[in-house]
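The structures considered in this document are given below.
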Structure 1
Amino acid sequence: MVTEFNWPEPSWLVDITDEQEKECSRVRWLLSMACLYYSQDGRPGSLAEAIGLTPNAFSIIKSRGRISPDTVIAIEKELGRDLFPREVFRPDLFVIPE
C-alpha cells in the first residue's frame, strides 16, 4: 500500500506559476506517463479501452487536464496502486492513508 507519494516533477512543470494551469498540466503529464506504463507504444487509445473509455473520451480528458474520480480509480485498478495511486491524480479528493 502507498504511504507516501513523491514523483519528481519535470522542471517545466515546476516553473508554471498559475496553480490551476499547473494542476491541469500535471494531470496531462501523469496521463501521458500512465499511457507509457500501460503499453510500449504509449498510445492513449490502448489505456482508454482498458479502462472502459473511448480513445476520444480519453483524449478530451487529457486535453482538459481534468479527470473524474471514477477514471482515476479505473487507472489505479488497471496499472496497480503501487504505480498510479488515485491520490496522485486527485489529491483534492483522495488522501494518502497513514
Structure 2
Amino acid sequence: MFGILVSAGMRLLGSFLTSAIIKFVVYFALLFVVNEFFQLISNLMPQSGQVNLALGGIPGSVWYFLDLFNVSAGLSAIFSAYTTRFLIRRLPVIG
C-alpha cells in the first residue's frame, strides 16, 4: 500500500515539475523576445534632438495653445495606447 502511495506521489510531483519547467522556458523565451523587440524598435524611433528640430518652426502663439491643452501628455498617452494595441493584436502569445 505504501509503495502505491509513493508511486502516485512521485508521478504527481514529476508531472508538476515537468509542466513548471516547460512554462518557465516558454515565459523566459517570451520575455527575451519582447525585450529584444522593444530595443530594436527604440533604436528606430527618432531621437529627441531630431524631434526638437522638426518642431522648431512652430511659432510661440501655437506653442501657447499646445501647452494650454497639454498636448504633450496626450501624445504620450496615444503612443502608449497604440503600442499596447499592437502588442495585444499582433503578438499571439501575449494576446
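Values quoted throughout were computed directly from the atomic coordinates according to the rules given, and no laboratory measurement underlies them. For clarity, every value in this text was computed on a predicted model and none was experimentally measured. Cβ atoms are built from the backbone, for glycine too; each structure is taken alone.
For this structure, a couple of remarks:
- Which entry (1, 2) yields the derived value 24, 20, 12 for Cα extents along the principal axes in Å, for residues 28-67 alone: 1
- Read-out P(r) over Cα pairs in 5 Å bins from 0, in percent, computed value 2, 13, 24, 27, 19, 12, 3, 0, structure in 1, 2: 1
- If mean count of other Cβ atoms within 10 Å over residues 20-27 is computed and equals 10.2, the structure in 1, 2: 2
- When helix-only ellipticity at 222 nm (-39500 (n - 2.57) for each DSSP H run of 4 or more, over all residues; to 500) is computed for each of 1, 2, the one that comes out at -16500 is 1.
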